[in-house]
1. So if we calculate FRET efficiency 1/(1 + (r/R0)^6) of positions 170 and 266 (r between Cβ atoms, R0 = 30 Å, to 0.05) for every structure here (I, II), which label has the highest result?
2. One of I, II was used to compute percent of Cα pairs over 37 Å apart, and the answer was 22. Which one was it?
3. Given a value of 0.5 for distance in nm of label points 7 Å out along Cα→Cβ at positions 114 and 314, calculated from one of I, II, which structure does it belong to?
4. Can you spot which of I, II the value -10000 was calculated from, given it is helix-only ellipticity at 222 nm (-39500 (n - 2.57) for each DSSP H run of 4 or more, over all residues; to 500)?
5. Identify the structure, out of I, II, from whose coordinates distance in nm of label points 7 Å out along Cα→Cβ at positions 34 and 298 was calculated to give 2.1.
6. Taking 3.6 as the value of distance in nm of label points 7 Å out along Cα→Cβ at positions 322 and 338 derived from one of the structures shown (I, II), identify that structure.
7. Which of I, II yields 1.9 for distance in nm of label points 7 Å out along Cα→Cβ at positions 26 and 202, as computed?
8. If FRET efficiency 1/(1 + (r/R0)^6) of positions 10 and 242 (r between Cβ atoms, R0 = 30 Å, to 0.05) comes out at 0.15 when worked out from the coordinates, which of I, II was used?
Structure I
Amino acid sequence: MAYKVAVLPGDGIGVEIMTEAIKVLKQVATKYHLEFELKEGLIGGAAWEKFRDHCPEETLELCRNSDAILFGSIGGSVEEEHLPKWENGNNKSLIRLRKEFDLYANLRPAKLYPALASKSSLRADLAEKGVDILIVRELTGGIYFGQPKGREGSGDEERAFDTMVYSRREINRIAKVAFDAARSRRKKLACVDKANVLTTMVFWREVVDAMAESYPDVEYQKLYVDNAAMQLVRDPAQFDVMLAGNLFADILSDEAAAITGSIGLLPSASLADGSFGMYEPSGGSAPDIAGKGIANPIAQILSAAFMLKYSFHLDQASSAIEKAVDELIAEGKVRTPDLGGSHTTSDVGDAIVEKLLTA
């Protein structure tokens with residue numbers, strides 16, 4: 001059986017780090033006698049150059065005919081974001097894929113490896129306590145997708161508007177994902193909202209409260225998002241699973257990434273019902289270092305491991321990649337500049353392949 005993967009490297013460092021992830025996948029295929037059918041497509045600025053479309057029909061069709069999407073990164077520099085190649089590219093590609101395939105459940109882990117405690121922005125005493133958080137983000141609803149949305153008027157009366165909308169169905173399904181995840185981890189879940197101000201969030205909290213009754217074994221707490229943001233930097237060890245809507249989880253996951261030492265270490269999974277999913281690093285295209293061969297590929301490699309776990313249910317192969325990464329980081333011999341080393345993107349990929357070979 002061949003597992004069909006739509007490979008979308010995208011822009012910036014996406015091509016470089018995707019090369020290393022594919023290298024690791026091929027080694028895993030050899031080691032565990034697996035077959036991956038890897039087909040590459042264009043997305044973002046790379047797609048615009050050929051199709052004048054950030055997410056062309058050819059790419060959508062490739063994804064429809066695949067079992068999962070392995071995504072790199074999109075976007076250009078801030079100075080060039082007004083150019084047609086980049087303008088609103090995120091909405092026209094990444095967010096379009098999320099909506100097209102109903103990838104409503106975004107899993108974003110934030111893990112501080114003991115060997116990298118000194119790289120964290122946390123005080124030493126907090127870093128020593130460790131960080132192992134899973135942020136569960138609702139990904140296809142909320143203010144990013146709600147209607148009406150737009151701009152109107154002119155002069156002093158010109159205004160812009162977005163609308164936050166959540167249905168009971170949307171909240172129920174993401175809450176179930178979060179509670180199930182908590183049950184398989186340390187059995188703690190924090191619901192993050194702004195129920196003291198927003199009507200949408202009052203409803204969000206009511207629905208999650210009701211879901212909590214079905215999980216009596218999970219310790220359940222509720223926090224307003226401003227308090228949650230403060231607690232993340234004050235004492236992140238208190239958290240296990242954090243559940244939030246699209247906007248708040250977007251912000252909290254980036255904050256959580258900062259305390260782990262490097263966003264280049266953090267994978268993510270965006271899941272639909274069933275086994276289909278899209279897997280991507282939590283970081284962006286990093287145009288400032290693109291083409292220099294120094295980007296950290298670990299987030300992309302771990303995203304591939306997530307794909308093996310969640311879409312293909314290849315737990316042994318997924319765990320082997322994660323173990324190889326753990327060992328590499330613990331040894332501290334091969335590191336890219338973001339972690340204080342001087343090795344290249346390819347060096348890290350080769351080192352992980354070597355560990356898979358000798359495991």
Structure II
Amino acid sequence: MFFTISPLADTRLPTQDKLHSLWFSHDAGWHNEDNTWSKGYIGNHLSITWNEDLIIFDHDLARCFPLWWNKDTKTLTNFLGTGERIWADQKIQISNGELITTSVDIVGTISNKTLTLHHAVDAISNNLLQKTHTLKQSSKLFVTGGIDTLTLLAVIKHTNLSCDIIDYEHFEYDMFTNQNIANLKKQYWAYKQIHHWRESTMLISGAYGDEFLFRGPHNIALWAAWHDIDIVRLLKTSRGYHKGYFCKPENKIIFKQYFNKRSEIQSIYPSFENLIHKIIDINANDFQHCHLGNTITWTPFKDPELTKIVLQLNQQDLLDHILDATVNRQIIYKLYPNILKLLSTTKNQDSRQYLHMLHDI
């Protein structure tokens with residue numbers, strides 16, 4: 001879903017359209033109707049409407065792409081841009097060549113009600129199932145032994161949707177990817193793992209699962225420090241799916257740094273609601289990948305509501321989830337339990353160790 005709007009055409013992108021006084025440069029996969037250009041689906045979309053000197057942008061609250069505005073060149077882009085960063089809590093328009101921003105609430109209502117693990121699993125399962133209506137027939141899911149792709153496989157199996165299950169990497173090059181995929185991989189880690197088809201395809205992606213289901217080191221470290229919980233110490237006596245990953249030196253450093261600053265963190269975020277706002281803000285500005293050419297990525301985990309549900313668990317249930325992905329495990333068990341036998345022992349290690357049983361699912 002890459003584009004640039006500027007007085008000059010952006011030759012890094014394969015298509016350039018002159019619309020009124022500006023150039024709209026973009027990758028493949030966009031649809032044009034009257035004066036509106038759009039790409040994606042409701043849940044992960046962008047539409048741009050051109051009314052001569054006014055350009056209106058409409059996208060989901062948790063947009064999946066970064067934005068930059070260069071006031072010197074009057075350029076707006078989501079493709080490796082320069083200038084001012086436009087954060088997720090800003091809605092934008094371009095009027096007479098100038099950027100207009102409006103603050104929006106990307107968090108919404110925060111409940112102080114504590115949820116049992118059972119109720120949290122039900123709420124997240126229903127959230128994911130309701131989103132399946134945006135899936136196209138014969139979408140593709142690359143199966144690994146990771147907890148997030150297996151959670152989505154359980155959703156697909158439960159709903160009996162038509163889906164191509166693939167267990168191999170697939171990447172077709174075109175003009176855009178030939179010229180730009182190397183730079184995208186340097187900027188965003190998820191492009192090192194993404195699949196790509198030149199023809200119109202919907203790819204089911206487990207991206208953002210760690211972050212929005214609260215299993216990412218930075219958010220966990222922030223939450224734990226606020227609660228005076230020493231994650232590094234806890235890891236010494238714990239077991240679980242995430243232990244090996246969290247025990248990596250770079251992640252231990254993150255946990256220690258936050259824990260050592262816990263008094264400062266507690267002062268900056270005096271209430272739990274303040275802390276949740278910060279965590280969701282971090283997630284909303286964490287961009288991993290977006291639609292690539294004609295390959296549309298279905299990313300149901302990029303949803304602040306999921307984070308709010310998980311953070312309603314009591315402290316012990318949330319710690320269990322942090323260490324062993326218990327929420328995901330229970331979702332899979334609820335929707336299609338046989339899939340659990342495909343789960344790798346440790347996150348990001350030997351992720352294919354049980355995939356020989358995939359044909360039995």
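1. Biggest value here belongs to I.
2. It traces back to II.
3. The correct label is II.
4. The value was obtained from structure II.
5. Answer by label: I.
6. This value belongs to structure II.
7. II
8. Source structure: II.
Each value in this text was obtained by applying a stated rule to the coordinates, not by laboratory testing. Keep in mind that this is a model prediction, so the values were computed, not measured. Cβ atoms are built from the backbone, for glycine too; each structure is taken alone.
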